[in-house]
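Undergrad: Following are the structures in question.
Coordinate-derived values only; no laboratory data. Keep in mind that this is a model prediction, so the values were computed, not measured. Cβ atoms are built from the backbone, for glycine too; each structure is taken alone.
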Structure 1
């Protein structure tokens, strides 16, 4: 029997948009300017997912001094702020999926570990016609994913019990968030991490392509 949900929360990077190359380019630029080794795109699949500061720590050599990490972070953030839309685009099939959900009257939200204002800017740029009820980035001084607070705040706004909401993402951070919030964890296989990681962190549904959602889950009231 298919699980039933009334609303969907989406992760952003690796779920709605393919941003890996722009993230990698920005961090590599910062690393190179500090005389440190750069990486091909593939390792960034595992560096990303928990915010830019964590991304920089993972990309920098082990033992890099904290002041250097701070400088790399500032440079990478500035570079990404200029070039975040250079190569990034929605994954194939995402926009039709969103359009179908909107037509069904399903409430939608985005939760990202990007800074909040930047999350709003990115979502508005790539999805100007999607009426997300909530677009939330990492709060200053607050707890980002996988802490469940942001997801539970969305459930409250939707006036729905958490178990009536699907949380869709591509990393263990997203699956942990869904589990911690008591929501349906949906793992997407077009993103940054492999199937095994998603299953090990609680994914109950796996999607190969966006429109699989409508075959694997009953969505709507």
Structure 2
């Protein structure tokens, strides 16, 4: 049905829009938690946002000297590909937070470690400009899109601890849909992680905060 000449500013329409945000208030905490647990896609999305908040609270909040913490617009990644960035020691570092894929968690009896996959890509396809001047439509991150990949280890530890890896140490894509020349600039969409951690993964963010990454700033 055509909706010509509709009025979005009519008092009834304005009241209906305002009422949308009160839906959550009308649901009890127990009902809300149960709804989240029953919907894997919703659970994954919410856990991702929770991980970002816990990283800021438990890691950056406990890191002496960390300042000017910024959260970026999730709906506009045209200029910034990180979830958080912060200033430490005169440099601004950008962090991309990604979660362990639940269904990938397994035990490796040969190495006696837990292992899992981490989805390390953008949520939407977009056109990226590579250092060689070529443009590619992809969900893959480009080397240098962020400084450090951070992954919550909660499934393994039951606490808000994280694993960290420099962007430049992440795996390159081996997808044949990209030319050999372009693959050297595109990260793999899957990172492999074991617990206990193996290099180049580290559990102490401070070990990666040096002048080889980040951007020099005047504090």
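Undergrad: Given that distance in nm of label points 7 Å out along Cα→Cβ at positions 18 and 42, derived from a single structure, equals 1.7, which label among 1, 2 identifies that structure? Show your work: numbers first, answer last.
TA: Details: 1: 1.7; 2: 2.6.
Comparing all candidates, it corresponds to 1.
Undergrad: While we're here: Of the structures 1, 2, report the one carrying the highest value of mean count of other Cβ atoms within 10 Å over residues 10-17.
TA: By mean count of other Cβ atoms within 10 Å over residues 10-17, the leading structure of 1, 2 is 1.
Undergrad: Looking at FRET efficiency 1/(1 + (r/R0)^6) of positions 90 and 130 (r between Cβ atoms, R0 = 35 Å, to 0.05), point out which structure of 1, 2 has the largest value.
TA: That would be structure 1.
Undergrad: Compare FRET efficiency 1/(1 + (r/R0)^6) of positions 122 and 154 (r between Cβ atoms, R0 = 25 Å, to 0.05) across structures 1, 2 and report the one with the greatest value.
TA: Once FRET efficiency 1/(1 + (r/R0)^6) of positions 122 and 154 (r between Cβ atoms, R0 = 25 Å, to 0.05) is worked out for each structure, 1 has the highest.
Undergrad: Once relative contact order in percent (Cα under 8 Å, 6 or more apart) is calculated for all of 1, 2, which comes out largest? Kindly include the intermediate steps, with their values, before the conclusion.
TA: Numbers: 1: 27; 2: 17.
Comparing 1, 2, the top value of relative contact order in percent (Cα under 8 Å, 6 or more apart) belongs to 1.
Undergrad: While we're looking at this one, here's another question. One of 1, 2 was used to calculate P(r) over Cα pairs in 10 Å bins from 0, in percent, giving 7, 26, 30, 21, 11, 4, 0; which? All intermediate terms of the calculation are to be shown ahead of the outcome.
TA: Numbers: 1: 8, 35, 36, 16, 5, 0; 2: 7, 26, 30, 21, 11, 4, 0.
Considering all the candidates, the number was obtained from 2.
Undergrad: Let me ask something else. Given -12500 as the derived value for helix-only ellipticity at 222 nm (-39500 (n - 2.57) for each DSSP H run of 4 or more, over all residues; to 500), which of the supplied structures 1, 2 does it correspond to? Provide the component values of the computation, followed by the final result.
TA: Details: 1: -12500; 2: -6000.
Attributed to the structure labelled 1.
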